[in-house]
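A short reminder: the numbers here are calculations on the coordinates, not readings from a lab. Keep in mind it's a predicted model, so treat the numbers as computed, not measured. Cβ atoms are built from the backbone, for glycine too; each structure is taken alone.
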Structure P
Amino acid sequence: MTHPWPPYRLATVALGALAPLAARWSPKLAQGLAGRREGAERFAAWGAAQRDRSRPLLLLHAASAGELRQAQPVLERLRAWHPAWQLAVTCFSPSGLPVLPALGADVAGLLPFDRPAAVAALLDALAPSAIVYSRSDLWPELVHAASGRGIPQGMIAATLPADSRRRRWPASRVLRPALERLAAVGAIAADDAHRLTWLGARPEAVSITGDPRYDAVIERLDRSPAPVPTPATLVAGSTWPADEAVLLTAFAAVREAIPAARLLIAPHEPTAAHLAGLAARARAAGLPAPLAWTPAGLDAPLGVVTEVGGLALLYGTGQLAYVGGGFGRAGLHSVLEPAACGVPVIVGPLGERHPDALRLNAAGALAWLPRRRAAAILAAWWETWLVDEAWRRQAGANAREAINTGRGAADRSAALIERLLSGAR
């Protein structure tokens, strides 16, 4: 069995040695190191006291919060179908820690760094019957060690965009041996299946199961109280400064035509520095100062959400939505939440090649902005959808219907995992 690429192993050793030093200047890295130490201790203690080796154990891993929420409906189905199974969940980014309690796992925590000793300790503690990776966070050392122990491994919601760095060297060289060892790969779409096969996944292991995010978004909304729409309001979620520059310029123009118009901005990272910059940009655009949004609602022309969380429901309080990330390198954020709320969506230029945005655009529920004259075109869409209520309602209905057509992936993904564990037994 081929070992992980030697340069990769050297890199993980070097990064592991440097991480404690770098953590002195990076609170996020320090949080990750502390979380991994705590996770290793938790996994070892749980494995010694509560691991029942007569019962199958599924280990599911995801990169961060978004991928964990994507896997949530899959895990809910597996718990309902197989209550005797034990479940362990790991994530790599500390941003996923707040999501872990909602997944109902027997034990959960941060994945250790991808080094032989740390990976072996995790597998010794949990003795998983199978390991499943959600979306794309594949770790070569973990895959190699689990393969050596005969543990079947798979991937759900697998995706490989055309412009992904994973398709280029050296990432492709690192990932190919790991993909080759997966017994089952559930791809989101046919294009993803083709690219994953090209990168190393065995053709007979790959199937198209869809994207469980569609199930996750709808089921999360269905479990929550229905949002109360606020008249003439656009909710802009997961915004960055580049988005806000366009939004505020457009809002100044929209207010001249529709004085009752409102804008609620939920920044992706509502740090003190970001909020101060937003207030300065609002002043420069001749707008009133943004006021902090509260659950009681927004009684001001311009509001800002100062805490992370709850964005999926917040979209439902507006009559149309803007999703951030379409102007910068971070990438377009999820357009599924506003679409599931039944509101039309506007995004930046990157929406032109984003699969979910393309689906909504084809359904007549989404508009993307060009880089040139973006603010003027945003203002035109904004005014049109506020004034033409029939068109806006139809676009919102189209958005919800487009989301409904993506349902069923959670069932197919859960069935893939079921077969993986059945093969293990």
Structure Q
Amino acid sequence: MKVKKAYKFRIYPNDKCQKEIELQLNLSKNFYNKLLEKAKEAYEKDKTFKPKRSTFNRIKREIIAENKDFLKIYSQTRCEIEDRIIKAYANFFRRVKEKKQGKMVKVGFPRFKSRDRYYSIIYPQNNGSFSLERERKTDMLRVSRIGRMKIELHRQLEGKIKTIAIKREGREYYAIFTAELIINPSKVEDTNPLGIDMGLNNFVALSDGRTIQKPKFFKEKAKRIARWQRIVARRHKGSKRRQEAKEKLQNEWNGITRASDDFMHKLSNRLVNEEYTSFAVENLNIQNMVRNHRLAQSIQNASWNGFINILFYKAESAGIKVIKVDARNTSKTCSNCGNIMEMSLSMRDYVCNRCGLRMDRDINASINILNRGLTSKKSNLESEALKGRAGLAQTYAQGDGGQYIPMGNANAVEELRTYPATTGEAHTL
């Protein structure tokens, strides 16, 4: 089975390389905005405009003819910027279609990028445009159009390197490699499943009766963030001192993100290595949940989707399935008798008014999630068995006499397998 992994390493460009990175970022941002501007003009003239590659190739040639400075951008990077625009337009038309179907989505036309919203240069092919070298016991990274710089390889790269992204985060720079490798996880017999409920009071509640808290990373730095936000607000727009303050503010947020990612990676590793054979989680609609403005910040800080994505690819690499189940009424349903009763968020214990069950609200929800996961698995097995019998009948009717082999369910979502390996501060679980 082919999987993709991302490796994130700190790089230390010298002054010359930093200037070149900033130049490339600025040119890439302008190139993106110019492409979007031309495409927007074409869309306003003709509402039947579609984001076809042939159309954008023509627009790209026109833009380069107008401004030869865009030739300083590496050619494959220009193609990647074109891909970004095509993807942005495709998402826009998809949202328009969903809006017409009655879904509550923001349509949102593709936006122009400012300096703060364009912070990565991507080399989409490993065709000699970048390489890792060793010089005087120091690891070095060579990147076309940028130069050579020191890189901190804190872990071993595995698999075949496919792409690289040079990313600016505040005053720091990182190289993110995407590698493709083949793994053959052994099949795990599902004898010890686990239900996982995501929450705010408890980060996760497990169907075996345990609860795990997530450190309050945001609250620890809330005062420092508020201070830098006030400083940024006071300083004049476009000034050098305001840009420096924005970078300081960005570094504070990056520290929170790295600490949170570190915690979630360690927790997911722990769960995968604790001899559980499958996981059942809620299929949460985060976009609708954050409409509650009282809970929006807490939900976003919890990073539920991030944790589920990390758990997905780590479990898949170990041959363990993760099943998403309907999240409706998992907290309101009695895990013993199935009774549904209304509860306010302030009620932390579930007390069933039919059978008298008394249990922690989140633990009760995790048991319901586990039960739904087991039911979903059973129905999938039955449907596969029916397909198998139908396939056998069809095969033998054709006179092949061959053996029917069911395809099964493939959890092939590439983005769930890709994660940043950060060098953030470690936190003991």
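Below are the figures for this structure:
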{"quantity": "Label whose coordinates, when mean count of other Cβ atoms within 10 Å over residues 154-161 is calculated, return 12.6 (choices P, Q)", "calculated": "Q"}
{"quantity": "Comparison of P, Q - label where distance in nm of label points 7 Å out along Cα→Cβ at positions 26 and 146 is highest", "calculated": "P"}
{"quantity": "Which entry (P, Q) yields the derived value 22.8, 69 for Rg and Dmax of the Cα atoms in Å", "calculated": "P"}
{"quantity": "Read-out distance in nm of label points 7 Å out along Cα→Cβ at positions 250 and 314, computed value 2.9, structure in P, Q", "calculated": "Q"}
{"quantity": "Which of P, Q leads on FRET efficiency 1/(1 + (r/R0)^6) of positions 2 and 322 (r between Cβ atoms, R0 = 35 Å, to 0.05), largest value", "calculated": "Q"}
{"quantity": "Answer label among P, Q for the case where FRET efficiency 1/(1 + (r/R0)^6) of positions 90 and 210 (r between Cβ atoms, R0 = 30 Å, to 0.05), calculated from the coordinates, equals 0.80", "calculated": "P"}
{"quantity": "Among P, Q, structure where FRET efficiency 1/(1 + (r/R0)^6) of positions 58 and 258 (r between Cβ atoms, R0 = 41 Å, to 0.05) as derived comes to 0.20", "calculated": "P"}
{"quantity": "Relative contact order in percent (Cα under 8 Å, 6 or more apart) derived as 19 - corresponding label from P, Q", "calculated": "Q"}
